[in-house]
Structure I
Amino acid sequence: MIKKGQFQLSFSMIFSILVIVAILAVSFYVIRFFLSLDACGDIGFYYRGLDDEIEKAWKSQIYSGEYEGSLPSGIEKVCFGNLNYDSAGYSEEMTYLHSYADENKNVFLYPGAVGCDIQLAEYTIEHVEIEGFWCADVSKGKVSVKLLKESGDALVKLSSS
C-alpha cells in the first residue's frame, strides 16, 4: 500500500546515481592531476630555456643579455647561488631552503612545495659564476635574469635584473 507523499526509488536508480557521482569525482581528480602536470612542465621549460641561454652565452666570446622565463603561480622567487653563503638580505629564503635543498645545487624555487613534490624545486646549471646568494622575484609568472660574459671570462655571470 502506497501512502500519499511517499517517494520510492528502485535499486537500479540508486545505483545509477552513485555511478554518476563516482564518474564526476574521478573526472575532477583527473583534470586536477593534468593541471598540476602543466605546472611541472612550466618549471622544466624554465630550466631548459635558462640552460640553453647560458650555453649560448658560454660558447660566445662576448655576451650580454637577459633571460625571461615563465613559472607557474605560487612560486614567489627563484634563488641562485650557494646555500652556505651568508646572505643577510635573504635569510628567510635560506632558512626555508635549508630544510629540503641539496647544497650541491645552485638554483632553487621559493617556496619549493610548488615544485612538483620538491623534485623540480632545485636544479644545477653548468658554466655559471654566481656571486653569493640572491633571489629574483617572480612577477605575474615571469622572472628574468641577466647573463654576462666578457672576453676573458671562462664562465657566464648571472645577476638579478
Structure II
Amino acid sequence: MSTTTSTTAGQLTLDEQTLWRKIASRSFCNLATTCPDGTPHVAGVLYAVADRTLYVSTLRPSRKARNVAAAGARAPVSVCIPVRRLPIGPPSSIQFRGQAELLGLDDPALVPLLETKPFRAITSHGELELPGSCFLRIEPGSRFVIYGLGLPLHRLIRDPLHAGGAVQV
C-alpha cells in the first residue's frame, strides 16, 4: 500500500513497506505507558519486530510492565522510534499509538521467536535468565506520525519545520 501525506511544505511519500523496513531496521525506541493514577512514564527500550508487531524484553517488577498489567490485556501505549539520517542534528522519527500486552517467556506465540536473529539482539545479555523476565507485545495502530522521512535530506535541512506528516496503513 502506498501512502502520500500532504504537509504545508509539499508532499511526503512513504509507502507502508518502507515504513516497516525502517521500523524493523532499528532496535531502540521510547515507550510511553500510563500509571494507574494517570501519571505518564517514558522509558528507552530495545525492541524486536515480528509480523509488524514490536516485542520488548523487560521484567515484571519494572514500571512499564506494571503499568501494562494494571491496564489489562490491551493497554494503551505510545512509541517514538528515532531514525538517524545524519551524524549531526536531530534524528527523524516514527511515532505511533498502540496496544500492549504482557507475555510470559513460555507464551506459545513467543517461544519460536526467541531463537530468531532480531530477538537474540535484545536477549543476548542474560535477560531471559533473570527472575521475572517477560515481554511486552506491542501492536501498532493504523496511524504513524513521521518526521523527516519520505523527503530528501536537503529539504529536511532547508525546511525542518515542515518535515512532518502521517502515514495511514
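We did not get these values from a lab; they are worked out from the coordinates using the rules stated. Note that the structure is a prediction, hence the values are computed from the model and not measured. Cβ atoms are built from the backbone, for glycine too; each structure is taken alone.
Distance in nm of label points 7 Å out along Cα→Cβ at positions 28 and 84 was computed and gave 4.9; which structure, I, II, did it come from?
This figure was derived from I.
In terms of distance in nm of label points 7 Å out along Cα→Cβ at positions 60 and 76, which of structures I, II is highest?
I
Taking P(r) over Cα pairs in 5 Å bins from 0, in percent, for residues 12-91 alone from the coordinates of each of I, II, which one would give 3, 13, 21, 22, 17, 12, 8, 4, 0?
II
For structures I, II, calculate distance in nm of label points 7 Å out along Cα→Cβ at positions 20 and 108 and state which one comes out highest.
Ranking I, II on distance in nm of label points 7 Å out along Cα→Cβ at positions 20 and 108, first place is I.
Match the computed value 16.9, 51 of Rg and Dmax of the Cα atoms in Å to one of the structures I, II, and report its label.
II
For which of I, II does helix-only ellipticity at 222 nm (-39500 (n - 2.57) for each DSSP H run of 4 or more, over all residues; to 500), calculated from the coordinates, equal -12500?
Clearly, the read-out refers to I.
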